[in-house]
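Multiple structures follow.
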Structure 1
Amino acid sequence: MVGGASRSLNELFAPASVAVIGASNRTGTVGASLFRNVLGAGFRGVAYPVNPRWSSVSGVRCYPSVRALPEAPELAVVIVPAVEVPAVVEELGESGTRGVIVVSAGFREVGGAGVAREDDLIRRARRHRMSLVGPNCFGVLNTDPGVSLNATFSESLPPRGNIAFVSQSGALCAGILRYGIAERIGFSRFVSVGNRAGVDENDLLRSLADDAATSVVLLYVESLADGRRFLEVAREVTESKPVLVIKSGRTPAGERAAKSHTGSLAQSGRDQLYDALFEQSGVIRADTIGDLFRMAKVFSSGARLDGPRLAILTNSGGPGIVAADAAARQRLELATFSGRFRGELARGLSPSASVANPVDMTADAGPEQFSVTLRRLLRQSNVDGALVIATPTGTLTAEATAQAVLRGRGRNRKAVTACLFGLTDLSREVGDLEAHGVPTFTFPEEAVQGLGSLARYRAWATRKRTEVRRFPVDRVAVRSALRQARRTGQLVLPEYLARTVLGAYGLRFPESRRVTTLREATDAAEAIGYPVVLKVASPDISHKTEVGGVALGIEDRTDLGATLARMHATVRRRAPRARIAGFEVEAEVRGGKEVLLGVQRDPGFGPVVVFGIGGIYVEVLRDVTFRLAPVRPLAARHMIESIRAYPLLEGVRGEPPSDLPALAEAIERVSQLAVELPEVVELDLNPMIVRSEGAGVLAVDARIVLAPSSRSGRSASGRRSGTGPRRTPGLGGRPPPRR
């Protein structure tokens with residue numbers, strides 16, 4: 001946050017005085033509507049219009065300049081041409097104003113001179129230690145009755161609620177406010193951050209965590225100002241209140257649109273990084289804006305879901321089946337009922353009713369059946385929440401259904417959602433239900449999705465906490481290997497040096513020996529035991545297979561001699577300038593499952609650990625997952641379990657299970673390396689062989705790329721070098737061969 005990062009943002013949301021710089025009487029202008037909105041919302045402080053062209057605005061005395069004001073406003077909203085904004089902010093800073101919202105556009109988002117203009121604005125705000133929101137933003141809104149601040153250019157004022165909404169898009173804010181009013185969604189605070197020259201989503205998250213009026217935080221982002229800081233802040237906030245996010249730019253087309261809208265530097269293929277970031281921080285990601293607010297409606301109701309077991313109560317089979325399917329997609333379970341309880345449910349219902357789950361009372365059910373049956377369901381210890389679906393019948397009215405649901409729930413605090421399916425003119429009934437904490441939806445799938453988000457958040461809030469483990473490291477060996485590479489100017493480490501570094505961090509490799517002659521090779525092969533693998537060792541060859549520098553399945557001395565001669569000739573022909581330091585004779589690993597484990601250092605996220613199914617098809621299958629380092633033990637296990645091929649690692653069709661604890665530990669060790677060695681910008685272990693339970697894991701190919709020496713030792717979030725190495729598999733580059 002520009003200026004006073006530790007200072008509270010309360011001045012932005014609850015100022016005693018507001019000045020609107022650029023207020024106007026001219027119809028249709030932002031300056032006219034915004035000042036009118038400040039007054040119309042009933043702002044409890046003092047509002048000052050500032051504009052030398054007017055003597056009064058909306059009936060309030062207008063001042064020609066900031067210096068002419070009778071006092072320094074606590075908050076200023078600036079709506080003047082972009083070229084004038086830096087000077088106005090300077091004037092505000094000199095007067096003692098502590099917070100400024102720059103609505104004006106024409107800054108970094110337009111490029112060129114706009115970039116320099118925004119940099120100038122930042123310098124001035126920082127010099128005066130002012131909290132800056134924007135530029136190019138929609139403004140801020142606080143519905144607290146003691147404040148009643150609408151410093152936006154939207155005349156629509158949502159009802160008071162417990163949802164805070166933070167958005168990068170100003171235009172989206174205007175539509176969301178109208179949507180909130182139509183759907184009876186109440187807000188506590190509403191903030192558009194625009195270009196985020198000062199206050200960003202991380203600052204606001206910290207502020208909203210301490211806001212007693214906010215129960216759930218919604219974010220719309222096109223990019224993150226600082227992904228690593230977001231992880232730290234959001235992880236802390238989600239311990240006490242849910243954070244829901246919609247991140248646009250999932251597709252290349254969406255990313256291009258996001259660039260043109262905000263000037264952010266979204267990169268292709270990075271959406272999985274955001275998924276990893278949100279999962280690690282406990283943030284729930286929505287696919288659409290509608291999903292975001294449907295989930296928010298459930299959270300804001302105060303509903304509690306202590307487990308995944310759901311009861312569905314309906315008077316029509318079709319919607320009940322749709323809801324059951326939706327529950328499966330949301331990983332919710334349908335509670336099972338004993339024969340005794342099913343008999344209890346059947347009493348008082350139609351003989352044709354189904355008392356399994358979903359409980360279909362059929363069209364004969366009236367309000368009393370809804371009330372009694374819902375009460376019985378909620379009393380079951382194996383029911384964590386309920387969905388009530390009512391479809392129109394001759395005697396079932398919307399009002400009667402709403403009252404029946406409320407009577408059935410009574411004082412039970414288990415989550416209850418309702419779907420008044422096909423009933424019309426529901427504004428009063430829905431309002432009554434939601435006022436009493438029963439969120440109501442048009443379609444069953446929407447209600448189930450909301451309940452699913454409750455279950456996911458509960459799983460996060462009640463998760464087993466694990467701390468980052470630190471493993472012993474042979475740091476002398478690491479420093480020696482890196483110095484040796486630096487002395488020769490190598491950015492891509494020869495495999496023997498990469499093995500040294502990784503071995504120092506506890507990663508295991510097949511037994512291997514460096515040789516220079518046929519006699520040494522045969523002695524090494526006999527000591528290791530056939531079959532063996534032969535690899536060329538050269539500081540100038542990164543991809544050995546491409547020059548014929550790898551041979552598998554060598555079974556005896558004769559085969560080894562012929563292979564060595566053939567490999568030497570082939571490498572000389574295909575890479576005539578390469579220095580051949582010798583050859584590696586290595587034990588061949590057979591059996592096991594091939595996985596990929598790697599690191600990429602991302603400019604916005606820092607060190608990222610990638611894991612997935614490995615081998616030559618990694619880019620075809622793209623069965624990979626990501627986590628930001630450091631990776632905790634539980635997160636390492638979740639990485640393994642999250643890939644599609646996880647059942648193969650568990651063991652299928654009589655195969656023994658893989659050594660998953662050893663694999664999880666390998667992920668943690670690579671994570672530690674990524675954090676402690678910022679000069680490592682890329683790391684590939686592909687494939688790594690996961691052997692059967694208790695047998696451990698072995699890396700059979702290793703590749704490490706270093707940053708140029710001028711960048712060595714910089715922060716872990718430095719950019720990747722421009723030397724042209726392949727990207728880490730799964731992040732856009734093609735995979736290395738098995739050897």
Structure 2
Amino acid sequence: MVTNIPTLTGTDSEAKRQEIRTYFLDSYGQFERLFAMLKDDEFFYRKSEPTRHPMIFYFGHTATFFINKLLLAQVISKRIHPDYESMFAIGVDEMAWDDMEGSRYDWPPVSDVRAYRAEVKRRVLELIDTLPLTLPITPESPWWVILMGIEHERIHIETSSVLHRQMPLESIRPVAGLEPWTETPEAPTNTLIPIEAATVTLGKRADHPLYGWDNEYGSLTVETEPFAVSRYLVSNAEYLPFVQEGGYERSEFWDDEGQAFLEEHGAQHPPFWVPDGQEGYQLRVLDREIPLPEAWPVEVNALEAMAFCRWKSHQEEAYFGLMSEAQWTHLRERAAIPDVPEFDPETANIAFVHGASPCPVDRFAFRDLYDVVGNVWQWTRTPIDGYPGFAPHPIYDDFSTPTFDGHHNLIKGGSFASTGNEIMAHSRYAFRRHFYQHAGFRYIRTEQPIDDVVTSGNIYEEDAAVNQYSDFHYGESYFGVENFAQKLARLAIHYTAEGTQGQALDIGCATGRCAFELTQAFDTVTGVDFSARFVQVAAQLQREGLIRFKRTIEGAITEEIEVAIDDFAFAPTRDRVTFWQGDACNLKPHFTGYDLIIANNLIDRLYEPRLFLEGIEERLNPGGTLIIASPYTWQEESTRPEHWLGGDYDAAGNLRFTFDTLGAILGSHFELIDRRDVPFVIRETARKFQHTLSEVTVWRKR
């Protein structure tokens with residue numbers, strides 16, 4: 001699949017429009033061609049492996065992404081299929097808030113999802129043909145969101161191809177253009193190439209002419225010491241002795257995480273190796289099994305790659321390990337590999353140009369090294385984090401930050417299935433160390449021991465909003481004003497005391513304080529927030545019992561705050577709460593059966609608050625309580641003026657207040673129990689605070 005990747009710059013807007021149109025159609029078509037490999041519709045409802053959704057989820061996911069992001073960016077104002085745009089929205093990376101419980105889902109017919117994909121395609125093409133286009137395209141442009149959707153789908157072309165390799169062979173049929181390589185020569189002997197020390201600058205300029213994900217931007221300069229690196233990727237032949245000598249059974253080669261992986265998965269060899277019953281192996285490619293090609297790169301997860309390096313260190317009494325991100329970048333720069341659009345995919349096993357599988361490790365040379373890019377991704381020992389200057393993109397703020405947890409290692413270089421942004425020089429993708437991709441590794445040797453993992457800094461260090469909300473929820477109280485999240489929970493517990501305190505929902509839970517407080521009275525609590533960045537804090541506090549954040553004192557001067565869950569009264573009941581990422585305007589159907597729902601300073605931040613309010617009674621049990629807290633600070637950045645519930649004038653020129661609109665919407669199903677102002681204070685610096693009144697209205701379902 002060779003397609004010209006659009007740049008963000010140019011002088012001819014109409015030519016750029018056509019460029020993006022072609023790029024979109026190519027992406028959409030390639031994704032659907034991949035799913036044509038499933039022999040029958042019944043196989044769409046099978047899982048490739050237990051931690052994943054059935055294949056139908058991934059088939060619908062990339063289309064719903066376009067609609068959800070275009071709606072959030074206010075490029076469109078209407079959904080196509082709300083149920084699908086909730087069902088297929090989230091659940092691809094084993095995050096604590098990913099809902100992988102299959103019993104919650106009533107998966108639709110494949111034919112209906114195909115029809116939905118066709119309608120999304122029509123809608124996006126209509127936008128491409130009609131949206132005003134000004135060059136260059138910037139992150140604030142609606143065209144950025146379209147490119148975001150395309151690049152997101154290109155990621156899933158590759159990740160879905162991995163899932164296809166994990167599906168039972170009887171569920172797969174060959175598809176033209178997705179055939180594997182046929183060359184299976186003897187493997188070359190790997191050797192080491194000395195690499196000089198270097199100063200490497202990582203990161204991408206804000207005005208770079210290519211689309212980028214948020215984690216690519218910023219700047220970090222790293223000094224790399226001299227090292228030696230393997231000329232080739234580690235081949236199946238080079239990895240085989242590690243397997244034959246019992247490497248998967250020898251605990252000294254596996255760290256704690258690796259041993260946990262072995263215990264859980266029972267791995268005895270790489271995932272795509274299939275025992276042939278005669279002490280040998282076949283290799284599973286997309287659509288068939290072939291005799292193990294010894295010259296092809298081995299495909300393993302990071303834990304297996306690190307275990308091999310420990311084994312090799314033991315064998316040779318030397319220090320071997322994985323590259324860091326900076327070391328791989330040095331290799332690419334040393335080989336003078338051009339970036340897109342000058343990069344020629346014919347020079348590497350990439351973008352399905354030469355086939356839909358790995359190839360021999362000695363086919364594509366970049367000076368004295370092979371496969372610096374292409375063939376299979378290369379695991380690094382670097383956990384992904386943001387560079388200095390990192391800021392999440394507001395339309396996809398959960399693309400990167402949930403992976404800044406120290407458990408997701410970067411992979412570099414791309415694979416035979418990588419396209420689009422994945423083949424760009426600055427691309428940064430990371431996966432959990434036990435995940436499988438089309439990924440292998442090359443090793444380095446140094447004079448000193450190599451750390452298995454390059455430690456990264458505080459994951460919230462550069463995230464001002466997360467720092468501020470963490471302090472708002474778990475920090476000090478100011479000017480005698482009670483902690484707002486705690487106060488709201490106490491009010492909720494008071495107003496439900498005479499009824500049932502079974503299940504509670506805190507929607508707009510942010511970093512989780514109110515949800516935690518509710519566990520002291522309710523049997524189970526669900527915390528939901530649109531921002532994965534916020535939910536991540538709550539999930540970490542629950543899981544690890546500790547969070548750290550930075551509080552601004554003055555200018556760039558900060559202090560680090562450490563919060564332990566054992567310091568709070570809710571510590572003994574913390575396991576009663578479950579945190580989810582979710583869209584309040586399109587909640588999944590299983591969020592129902594509650595005795596209490598709190599909308600926590602939420603409605604004036606929603607893109608269409610009526611979608612949340614209309615029908616909310618269906619999620620409450622009879623006699624249930626709804627609490628809405630909001631300062632009614634309506635603003636166009638969050639909500640289009642036509643969707644405001646107040647703060648403006650009606651058609652006759654009369655003042656329109658939010659409280660009155662709430663009464664009109666809720667009045668037929670609810671009785672108003674209480675209405676009061678509750679103050680809160682948000683600290684910005686040591687001498688600047690926001691003092692706000694949130695109107696809290698309490699409604700009882702009739």
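Where a number appears in this text, it was derived from the coordinates with a stated rule and is not lab data. Here the structure is a predicted model, which is why all the values come from computation and not from measurement. Cβ atoms are built from the backbone, for glycine too; each structure is taken alone.
Work out which structure the value 20.8 belongs to, where mean count of other Cβ atoms within 10 Å over residues 208-215 was derived from one of 1, 2. Before the final figure, lay out the partial values.
Details: 1: 16.9; 2: 20.8.
Matching structure: 2.
Which of 1, 2 yields 11 for relative contact order in percent (Cα under 8 Å, 6 or more apart), as computed?
The read-out comes from structure 2.
Right, next: To which of 1, 2 does the computed value -8500 (helix-only ellipticity at 222 nm (-39500 (n - 2.57) for each DSSP H run of 4 or more, over all residues; to 500)) belong?
Numbers: 1: -11000; 2: -8500.
It traces back to 2.
For which of the structures 1, 2 does the calculation of log10 I(q)/I(0) by the Debye sum over Cα atoms at q = 0.05, 0.07, 0.10, 0.11 Å⁻¹ return -0.35, -0.65, -1.04, -1.14?
On the way: 1: -0.35, -0.65, -1.04, -1.14; 2: -0.26, -0.51, -1.04, -1.23.
Corresponding structure: 1.
Assign the value 3, 17, 24, 21, 17, 10, 5, 2, 1, calculated as P(r) over Cα pairs in 5 Å bins from 0, in percent, for residues 512-583 alone, to the correct structure from 1, 2.
2
With mean projected area of the Cα convex hull in nm², for residues 136-519 alone derived from the coordinates and found to be 24.5, which of 1, 2 does the value describe?
Values: 1: 28.1; 2: 24.5.
Source structure: 2.
Starting from the value 19.9: which structure in 1, 2 was mean count of other Cβ atoms within 10 Å over residues 160-167 calculated from? It would help to have the intermediate numbers written out before the result.
Details: 1: 22.6; 2: 19.9.
Computed on structure 2.
In addition: In terms of FRET efficiency 1/(1 + (r/R0)^6) of positions 24 and 376 (r between Cβ atoms, R0 = 30 Å, to 0.05), which of structures 1, 2 is highest?
2
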